[in-house]
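Next come the structures, one after another.
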Structure P
Amino acid sequence: MTHPTTAPVRICPACDGFASVAITLGGRTRTGARRTITAHCHTCHGTGTVPNLRALLDTAATAAFTHR
């Protein structure tokens, strides 16, 4: 008996799956911890993955045929 297969997850080509990074600002807080900010990938919005191609094509087709 075979098991159903799922589509593989597509890793974001812009960030290679590392969607969020902490960037140090160079200073330290009063407690001694480094001051950091978090930056997210603009392509995948911090998820590290992109939708599969079929979902992208369905979305594009729906937008093209409903927008008149």
Structure Q
Amino acid sequence: MTVIVRDSNGAELKDGDSVTLIKDLKVKGSSIVLKRGTMIKNIRLTDDSAEIECRAEKVKDLVLRTEFVKKA
């Protein structure tokens, strides 16, 4: 069974898509804050439909909740 992953607006996300943050997010375990409007490229889908894996400019391996991103 394939898991359909949707962003905050309901658009379907696929591996390799680019997304934009819709809210400032604090990164757990560090003092880094990812600002609203930050472009995240080349996302990877996980088994959980509410989470995606990605890399931001300052953070190597990052897991984001899909409720905080929109498709770019």
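What follows is calculated from the coordinates using simple rules that are stated; it is not laboratory data. Every value quoted in this text rests on a predicted model; they were computed, and no experiment measured them.
For the set P, Q, ranking by relative contact order in percent (Cα under 8 Å, 6 or more apart) places Q highest.
Can you spot which of P, Q the value -6500 was calculated from, given it is helix-only ellipticity at 222 nm (-39500 (n - 2.57) for each DSSP H run of 4 or more, over all residues; to 500)? This figure was derived from P. For Rg/Rh (Cα atoms, Kirkwood Rh), the highest value in the series P, Q is held by structure P.
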